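S.K.: Each in structure tokens, the structures are laid out below.
Values quoted throughout were computed directly from the atomic coordinates according to the rules given, and no laboratory measurement underlies them. No experiment lies behind these values; they were computed from the predicted model shown. Cβ atoms are built from the backbone, for glycine too; each structure is taken alone.
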Structure I
Amino acid sequence: MKILFIYLYVKLPQFPIGMGFLSSMLKTHGHESKLYALESRQSPEALLTPIRMWSPDVIAFSSMSSMFEQIKSISILIRRQFKDIFQVCGGIHPTLVPECIEEAPLDAICRGEGEYAFVELVERLSRGLDYTNIKGFWFKSNGKLIRNPMTQLIQDLNALPTPDHDLYRSQDIPRKAKGAAEFMFSRGCPFDCSYCSNHALKRLYARQRYVRYPSVEKAILELATVSKKYKIKYIMIHDDTLSLNKKWFYDFCQEYKEKIKIPFLCNIRPGTCTKDMFRLLKEANCDAIGIGLESGNPSIREKVLNRKIKDGVILETFRLAHAMGMKTLSFSMIGLPYETPEAIVDTIRLTAQLGDQNLPWKYIFHPYPNTKLFDHCQENGWIREKPPVFQERSRSALRLPTISRKDIQTYYNNFGTLVEVEKRAIRKGKYSIARLSTKLFFSPKLLFAVKAYYFIYRIVSLFGPNKVHKPRWF
């Protein structure tokens, strides 16, 4: 059979690793698969031509919660034009909110890890057999909703094939992305951050081993094979926290140093990586590390996000990385429940303390269904009836009593500029300009003036250090 995967993205497409696993499984069973990547700004009508040309038997989506409204629209469009194509959706949203199948003209939704279940579905469809009793799926059949139990978590990750990188690289990938490759080896996270879907998933898989790893040998083989085939010059490892399993981590770094050597990026959690572990990462040619800061306000971080990590631990983690000559990416959220402008300034201030070797990434908090923080927002009536469509983490889906959506957006839009002026304020021992803007009743016009002045300062300063008067807070 022919299976067309439809992948939605916002700006730069990334390798959809889950679809890559499914595609590999399908190809080992003699089926064909293709991927169509649709940017959020593109019209769904762009899908109709490739569907007509290739005539797939099955169309498969993967959806996060913020994507589902757009997937629903695409599904309706496809159903009107191609009534006989079987449509299925997997991913985190249908896993946690399986009732979404009733909102769209989908034939099925897949709950949980679908490598084996999806192949079984396609096999039965190809043979004209009854498929409505396959575990891991909910089906709509003859006007009835059929709810099957979930499958067990896949414990032996070594038994899975290497994700199908050809699926992604057959697309028109931007040139700057062609020399990079993305990987994810482990599955699951042991922490219970209130905003993350992991604790919701763990409830579904009670009494099962949730955090799992393939062998180091399998991971290195995948890296070596893909890197050689596509002449990869940079590697991104998307495991939630590479430093959790210490033995796996030490063995992986040693093998990577000897057999791969390509510069790479990975993610760690503050407090999980020692000085010796950072040294191993550096020796393995890790040049950048993603670290979740999330909020610079200790009360928000510990009581709202359930991340019991002190400021000192966060700063020390970044310091150790920088001492080894590695750059960092700090991930922060704003627009959180109970957050005020002052609390956002705490995040700006803590981010500024991380120095020039850090690249700050910011997001607007998005409530994921069935997480503790989503439930809390829903109970308090903070979730908008119609959240923004496919603008996850760049527009607020909440109406909070402590800060307006307009102010959240203004801080989001000016986050990088405020971090830069905070760095200079810290160096000079000056008062916080971000905090000053808050005390002046937080004026978006003030922030615009700061941004404009900072931009002009950077441009003019290119012509010499004495060509421009520095702002007094620098």
Structure II
Amino acid sequence: MSESKPHQVWLGLGANLGDRARNLSEALNELGQQVTVERVSPCYETEPWGITDQPRFLNLVCSGWTDLDPRELLAFLKEIERHMGRSTTVRYGPRPIDIDILFYDDLVLAEEGLTIPHPRLHERAFVLAPLADLAPELVHPGRGMTVAAMLAAVGTRGVERLAHRLLGDTPRDVQGEPPAAAIGLQRVGITGLRRAIHLPGRRHPLPFYAELDLFVDLPAQQKGAHMSRFSQAVEEALEEWTHGAVADVETIAERLAQQVVSRLAAARAEVHLRTQFPLLRWAPVTGHPSQEMYTLLGIAAATRERSAQLVGVEAEGITACPCAQEMASYYTRDSLLQAGFSPEEADRVLKVVPPVTHSQRGRGTLLITAHPGVRAEDLVRVVERAMSSETYDLLKRPDELFVILRAHRNPRFVEDVVREMLAGAVALYSDLPDDTFILARQVNFESIHKHNVLAERSATMGDLRRELADGAAARAISLSAWLDGQLSPGR
């Protein structure tokens, strides 16, 4: 490649053999290997030029950017043509695909086998018409005329713009039609969309891999959502952030939700974002450092007027089963008594050495309304401390013994972990308002059972404070209900 700075190129594509629309679509896809295609014109059906006794053509024009120099670009385009079945025939004859370089920056070049701008561009309505759709004021660097002026000079006889674009596109908006059963849907969208996002670093923005779920409410009068527009909304938002990082994941989720509302003309949108972030941890006895990975969560919902954000984490630890340990305690005490130990001696042994039990890895999730003082590192500590013990990637033998003993001295059910997470968050964030939403979830991946166990609770901070203070049962509120309340016009 000749230069690091990309070059703007304008390419003309045509086909009159085989499935013409599919050939054009396939060629556009192949261009993506070396050309970042930015815009594509409508498609035109045109009379053949040069040799008229052949099938009619489909033509379009695209613009984009490439790092290839003109010769490299020409070779690349010829390779696409060969790959798609074009063979050497008579000049201007029929072909499954034809790709011409129309403009390359403002370059004027005349060499053996390569002329830029295209030497017959100013004569060809089938090129000028789609080019005028994209850039009517673009000036021919050799002739000093705009594309619109050149098209006016040659006219549009024999050139017909199609009412639809390429494959699968029709004038009907099928998604916008009424469904057979007029029932509204709460969440329609896409899940598992993977993209790179940038978050602030100490010196410059850092890239993070993120997975996104995006949804809209679908009214009863609309058959379906335009699914491709979700991805388009994400790409547009990411393009806006190319030159800098957004402050946090919950703000990214909020802006994406707002973009989805705008792009899909939706009443409400919801976005869930997951990414990984590292924290430095030290083994509890030997002090060996290791980089531990945690999941950072950002959730947002938006209407045209309002939005709401939540931030959260997922972290892993282990839990030791209290029930099995209680049975083991009775068994151990009885065994000690049968071996000749006195009841007092047996009780002393059990106080010094915790009885055995089964343990399992657990994954805790903690979500809370986004506020400036809520930090992911603090949420991680709340989640890890709620379990019997935190876990580490790097442990030497003394560290392993420490973790095992800590877990067995601190047995907890899955229900205990959720309660401890909620109580820890209430204590940590005593200054947050009562309407702050909080959700805690724990999943234990059982070691001696073939199933997993789960516990979850969500409430407002005010309700939890009252429940902890006087035992009054707090009302249940789901994440969806809380988001709906935040977006309601009455707020």
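S.K.: State the single structure among I, II that was used to calculate distance in nm of label points 7 Å out along Cα→Cβ at positions 98 and 418, giving 6.8.
M.R.: Considering all the candidates, the number was obtained from II.
S.K.: So FRET efficiency 1/(1 + (r/R0)^6) of positions 34 and 394 (r between Cβ atoms, R0 = 41 Å, to 0.05), computed for just one structure, reads 0.90; which one of I, II is that?
M.R.: Working: I: 0.90; II: 0.40.
Comparing all candidates, it corresponds to I.
S.K.: Who wins on Kirkwood radius over Cα pairs in Å among I, II, i.e. which is largest?
M.R.: Answer by largest value of Kirkwood radius over Cα pairs in Å: II.
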